[in-house]
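What follows are several structures.
The numbers here are math on the coordinates, done by the rules we state, and not lab data. Predicted, not measured: the structure shown is a model, and the values here were computed from it. Cβ atoms are built from the backbone, for glycine too; each structure is taken alone.
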Structure I
Amino acid sequence: MNDAQIRSGKQGTLAAWQYPQLRLLLVSSLGTFIGRWIETVVGTWLILELTGSSFMVGLLGVCRFAGMALGPLCGAVADRVDRRRLLLTVQMTYAISALIILTLFVFRQLDAWHLFLFTIIGGICYSFDYSTRYVVAADLVKGEHLISAISLVIVVNSGTAVLGPLMGGSLLEIIGTEGCFALIAVSFLVSYFSLFCMKTPLKARLKTEAPFWKNIVDGFIYIKNHRAVLALILLAAMANLFIFSYWFTLIPIFARDILMTDATGYGLLMAAVGLGSAVGSLAAGRVSKGSEGGRLVVISVLAWPVVLLIFAFSRLFPLSFALLLFAGAAQGLAMTLIQALILIWSAEDMRGRVSGARGFAIGPLLLGNLFAGAGASLMGAPMTLILNASLAIIVTIVIIAWAVELRHGKSPA
């Protein structure tokens, strides 16, 4: 099917699937997200085994998302250069880095600091990828199919959050560290060649004569003047500061110390979140207008930490697994709609910078992971999660009370 054959009136979760170039982007996303998820599970578990320290697990989480501090810069770059080439560079950099780690391990030279350095490089790559990938998805489809396109990208992410942890947790015991890092490199090469075959429209290649620093400042001014967009970014920042650390820092501690399971059990718990998130993202794809999405954001962002409060008291593996499914569903619905509404409610020439600011909102996860790791060491993982979830509920209520446009499901004029 070519662009002339696209059915404009088609709606629903899979409406954006009809775009051939978007399908190539989804294949690329599959490779990228699988590689990153395997790295997340394998790296976290290795650091936990090498150091035995909850704090070091949290510190690795800080390194994993340190690059998101570059979000505004990455978004400005995405508004100035060929976005496809930018994504190609990112995938190749990540693949080469994984091959270097593999080589170090094969020659018995791998140490903990190598994993930290690799994670930092991966975090910078992820910042550029995040600031660019969703904007490219928006560039490839018509406006009425934008929510569906973003939903499909995030569904791929969520689906790999099921497959990646299962592969990482299980394959670490089967094929070892060298096999896992070889698989990470292959995943990013698959992403690279999929993007190599993809064609992006001319509107994705914006040109500007303005100084680079002014592009960044203009992006911040634009967001400041659009309260609904700013509220969405603030909600994303809140989630990363108080909630997401459960996924990246606390779950391995819950798995080992509370639920008394092994690496495979840890992978299953991580996969439960991913499966729930995929379901939530698919549900978001059925939203046809921004006003409905605004109300659903409010509901899902509040439901997410409430479920985690219950999870903090669970000591049964099956119950914990089920609760993480529900938490993941609320997470997937909230994050998909936040990403989609940010792009829908932003001017086309600002999408890279707004998406970069959204990526910057992941930055608080640096502190979130660090505080979660330190909190788990001082007062245990359950009490840390209870405190974080409670703070998330309070801050969310404050943001919703302030952003009338979002609470009533209204997009900015």
Structure II
Amino acid sequence: MIAARRSAGRAPSSLAGASFISCAVDEWSDVPRCRHHVMSRIALRNRVLFTGPPWYVRDVFASRETRRGLRRATETLFTYRPPRWLPYNYRMPTLNEYVRRLRAACIRGAARRAGLDRPILYIWHPSFAELIGRLDECLVVYHCYDEYRAFSGSDQQRVADDEARVLARADLVFTVSEGLQARKRLHNPNTHLIRNGVDYPLFATAQNAATPRPRELDGLRGPIIGCVTRIVPEFFDAAMLHAVFSRRRDWSFVVVGPECAGSADIERLKRLSNVHFLGRRELAELPGYLKAFDACLIPYALTENKRLADPLKLYEYLAAGKPVISKPLAALAPFADVVSFAADADEWVSAIDAAVRSDAPDHVARRQSVASRHTWDERVDDILTLVAGALEGHAVAPPALAHWTPRHELAN
């Protein structure tokens, strides 16, 4: 579970008591990403309904998912996923449009039961374009964290069309990198840069003597080189990593995170005796793993998507005080004084070797100082300030916090 915190000394945000419907392609229980961190903090002073994606027809009968309906995560944050009997259906346009209207009606009903009134519609993915104008929203926000049409396997034209509709109707657009900002601003001039951030108080505990190292790492040969990531073959440069760690068998390589799919390169990497894939760990456990790492990696394959990325893991690594080695990413250029960049295996070996040999307390302090200026609390204050300004421009006052009446549909 995400524990939202407010940094000491920060002024309260300029928006409170509003209602938000957040539309993301993740479940609330998924690996925490920017949308989880942002919405958990918005919910500290506002009411939030975090909606997950509709089902696909192919998943309706295959899934064993038993949770359904409206659920309460905190006092002011609720989660909801539309019913399985209202899945995406792109082969029958007339039926699909009817189902879209029913899904919107279900979300409106869930919002009403959660006490939301005249919500701000906060869209995290173009596939939710269908909801604009159907939820009695007072404002539309689009928060873009990827170049979605560039994902392999996606219907690129449909994604591009959906995003064009969202950009045309959004009152505010946020992007996580300058590259994405430049692209989206061509279609919506009210586009702002909101980088990813970090729960600094949590990840800084990696430097605390009292923070325990995971016992499963005790038998590994050091130095330990680590990576915290979702393992997606398209983005995880397993071939390059194999070249690095087959050459340096005296290093242990540890990967923490869920494996979303396999590949021949990933399986080849796993066969190295000094490589260890541990699977997902909870957010609160990650500082212990980072404490054990002597250097941390951002080994992205440089696809179009990742060239535009602002890796969330960067801020977590820096908050933990750890040396960071990354593929050359445009969004990380401002961090060149605390990040080493490497392109091929030879450069990666040299950069990792230098990192583990020359780390010093002043380097740790400098990294943590940088991270402390990039907290999620600060990001959310910036978001809410911009949202409040947009509401004033619409001459719409934030709605009063509605009273929530428990219903039998809510699961505790």
Structure III
Amino acid sequence: MNIGVVGTGYVGLVVGTCFAESGNDVICVDVVREKVHNLKKGIVTIYEPGLDELVKRNLKEKRLHFTTELNEAIDKSKIIFLALPTPPGEDGGADLRFVLDVTRKIARRMRDSKIIVTKSTVPVGTCDRLRAVMREETEVDFDVASNPEFLKQGAAVNDFLYPDRVIVGARGKETVKALHDLYAPFMRRADCFILMDERSAELSKYAANSLLATKISFMNEIANLCERVRADVDMVRRGLGTDPRIGPQFLFPGVGYGGSCFPKDVKALIKTSDENGYEMRILKAVDTVNDQQRMILVDKLKTHFKGKIKNLHVAIWGLAFKPRTDDLRDAPSLVIISRLLEAGAKVSAHDPVANRRAKGILGNKVQFFENNYDVLKGADALFVVTEWSEFRQPDFDRMKRLMKHPVVFDGRNIFDPKEMRARGFTYYGIGK
């Protein structure tokens, strides 16, 4: 098939590349000329394991193309996926200006029938809005469908190539068949393809992310209670996770969720609910708990040093909102660093892949190091914010020699408290 993908961010680039990998002719569009220039040369502009190899292979096979010209993609494509930003507005709702603008341009340009598919996370009713926009601009036949993505950053390529479900919200029989045929190479089970109406598909994405965010905030609440009743959250987590009705995923306490999806989608679903006369009380609490949880390491630091944070040197391991990505959107690390700097602390930081992006945001306010040990020199405390694998078994003796005070605030519970104390560290975890 001839496929167009508008937007080459984390979602668009993975979607376009993986469709090309299954033999389709794919053209990806982006307005950022430097990014497109790099992608044409096989230089991937985001960190996503496995993506670099696939991009280079499909460029070489001439199945994958990049352009800044939207009209080129419109003219050559039968199905056009919209993988555009839907950032939160001031009221928490999703900003659809990019999606609406591109849809209008597609309608004005197209000369033959097209299928427009929303891949971005969009509010309920967006497909209906896009239909209305297109009807204002064209008399050419078209259809609009919803196909929400369920890609985990750090595992997005694998998630796309081996999906646990493909949700499609569509009306037209031809559209349903086209999308089913497009996804057929990736579906190992017939029941993997779930067909529904567009509004249900749109809501499914928000509901899924919001439920996962709820599990995270709930476990953070349980962790905070564990500290007060002298229980171990890891034991509680194991007790919960072995219950098949609950499952073990997303039960790890920490410093709160971040990224481009959970914070934005929780707020957007709250806004949609408010607009329709219903208060999502649970989700409002989830959002509040997450905001508070991001401050927990700073609060523990204040308690340990009896409120005297000014001029303390705090080292930070991990900046990305999760391992295996360089994404800093709504990352807890940025909130933590901002609070430390406001209190007068000095901050040094290291992340295996996100240093460059973090420096672009924080500038010279933070000293960045390419080595996780260098960041510890003279540190009064270490914050573990992202649970990268390379942090799990460090040289503890070397850490202790480098630090001014061997105090560790483990925001992801990657170390064993008893072992840390036996090694001479003062250790603070979450829920322990």
Quick check on the output: 21.8 is mean count of other Cβ atoms within 10 Å over residues 17-24, derived from one of I, II, III. Which one produced it? III
Of the structures I, II, III, report the one carrying the highest value of Cα Rg over 2.2 N^0.38 Å. III
Who wins on distance in nm of label points 7 Å out along Cα→Cβ at positions 113 and 241 among I, II, III, i.e. which is largest? III
Comparing relative contact order in percent (Cα under 8 Å, 6 or more apart) across structures I, II, III, the largest value goes to I
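Figure out for me which of the structures I, II, III the number -25500 belongs to, where helix-only ellipticity at 222 nm (-39500 (n - 2.57) for each DSSP H run of 4 or more, over all residues; to 500) was derived from the coordinates.
Value -25500 for helix-only ellipticity at 222 nm (-39500 (n - 2.57) for each DSSP H run of 4 or more, over all residues; to 500) corresponds to I out of I, II, III.
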